[in-house]
Structure 1
Amino acid sequence: MNTAGKSEKTLINLPKSLDDFFVKTAGLAVFAFRIVKEAFLPPYEISETLKQCYMIGYKSLPLISVTGFIIGLTLTLQSIPTLQKFGAESLVPSMVALAVMLEIGPVITALIFAGKIGSGIGAELGSMRVTEQIDAMEVSGTNPFKYLAVTRVIAATLMLPVLVILADAIALLGGFLAVNLFGGMNLQTFIASSMANLGFREVLPATFKTFLFGFGVGVVGCYEGFNASRGTESVGIAANTAVVIASLLVILIDMVMVQLISILF
């Protein structure tokens, strides 16, 4: 019983006190600063970065596509009966587009991204730390931080906005299909109505924060992987912790960005 209880407590390595919280926060901040610094210093691992873009972006596309379609379909199906009560069913495409592109699409996609990519990076780098592959790279003269961490963070930062744009487009497709379940509306009319209230000032901040989401997920995953302990169970702990912290960071970044956008725009 005690052994089981102990294992349950160590599934996630979260801060257990205020001191641990500040230590973890400072560690992540220093790690992120080093990522930014190393990204602009040669040599540039372009081939590895492109490989990670493929692994992170392309292989996440099916999950993101299904999620986006379900979001658009469900949101539209729930909105139509409510707006029909007020005789405002013509506003459904515009409302769905605003909700998906400005808030729901970026945040939900980023949370799915954190679960898949954050855990994957944490587990991969954690296993490399446990099996001493990172130490071997240092001995051989390779910079493991630049080759492993910087490339993955750059790939996550670049690929998440692309995935969000695709998820938004697929969500609108789901919304279009949902609208046509209740009545006929051609695609051209749906798109025109959807984009009627969307402008550059609305789309730009929503797109910018997806870069921050991707950067945060990449940094957390790499940080947890690089700081995994030597035990084999630390690989699972690193993956679970990366998911939890990255998800919380996405929500925190979104909260801050919403406040900044409301002030600046």
Structure 2
Amino acid sequence: MAKIIDGKAISTQIKDECRERVTAMKEQGQHVALAVIQVGNDPASSVYVRNKKKACEYVGIESLSYELSEETTQEELLSLIEKLNQDQKVNGILVQLPLPKQIDEDTVIRAIDPRKDVDGFHPQSVGALCIGQPGFLSCTPAGIIELLKRSGVVIEGKECVVIGRSNIVGKPMAILLLRENGTVTVAHSRTGNLKEVCRRADILVVAVGKPKMITREYVKEGAVVIDVGIHRNAENKLCGDVDFADVEPVCSAITPVPGGVGPMTIAMLMHNCVESLKLQ
């Protein structure tokens, strides 16, 4: 039987640590505020934004909410970001993605002051990650590293395979595993013999965006499997990129969906908000 890695429990540990730090900061007269901007009313985005606000409340971080209409222009959004960049009371700025089609995501990400980029998406944050300089880490990959470490999984010296090469998960995930002295392979949609590559992995991180694509044929006996995907199946139930029922009997540890990687993303966002005071 595989160990089920409980992202809910580990994320609560991290949020509790953040709450202690925020309480201590308040005693020294320091306050942390996060500005969250949502353009339009995409239902999934609304759920994420609500969860972020709840986490802020739990940790003791002030949450400033900006809900803009679907018709908002790029200029209007950039003007709001510039105002928040200049506001010394705002420590973190988060623009919920995806954005409506009239707004260029890359331009918006670059407009956020890197010292307030708590999502870790700004090119300066990504560059700092690549060369090991201080900066904000992308929340999902940073959360996965915490999941592994706090579950007693040793990364050093292990064969790690990341399936997916997105800027938000795949690439930063590979760099963070390298930083922990893993031997890292990045596989993707153009990888030949994908099953063979995956079967080499002691730690397999799956971020392919296809429901239940990864079955036991991709997994080495005793591997640790981290499932980043989240989808709704035909019965409207949540599932991941990994076929959990098929893979769980052959691996040593696995994250469930829901309750695995998802809660960690928000916990690491809270961590980044608390860290923002150092960078500023």
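Quick note: the coordinates plus some simple rules give every number you see, no bench work behind them. What you see is a predicted model; the values in this text were computed from it and never measured. Cβ atoms are built from the backbone, for glycine too; each structure is taken alone.
When helix-only ellipticity at 222 nm (-39500 (n - 2.57) for each DSSP H run of 4 or more, over all residues; to 500) is calculated, the result is -25500; to which of the structures 1, 2 does this value belong?
Numbers: 1: -25500; 2: -13000.
The structure behind it is 1.
Given a value of 2.3 for distance in nm of label points 7 Å out along Cα→Cβ at positions 45 and 189, calculated from one of 1, 2, which structure does it belong to? Walk me through the intermediate numbers first.
Details: 1: 5.4; 2: 2.3.
Label of the originating structure: 2.
Of the structures labelled 1, 2, which one yields 21.1, 70 when Rg and Dmax of the Cα atoms in Å is computed from its coordinates? List each step's numbers first, then the result.
Details: 1: 21.1, 70; 2: 18.9, 57.
Source structure: 1.
With FRET efficiency 1/(1 + (r/R0)^6) of positions 133 and 181 (r between Cβ atoms, R0 = 35 Å, to 0.05) as the yardstick, tell me which of 1, 2 scores highest. Please report the intermediate quantities before stating the final value.
Values: 1: 0.10; 2: 1.00.
Top value of FRET efficiency 1/(1 + (r/R0)^6) of positions 133 and 181 (r between Cβ atoms, R0 = 35 Å, to 0.05), among 1, 2, belongs to structure 2.
When relative contact order in percent (Cα under 8 Å, 6 or more apart) is compared over structures 1, 2, which one is greatest?
On the way: 1: 33; 2: 23.
Looking at the calculated values, the largest one is 1.
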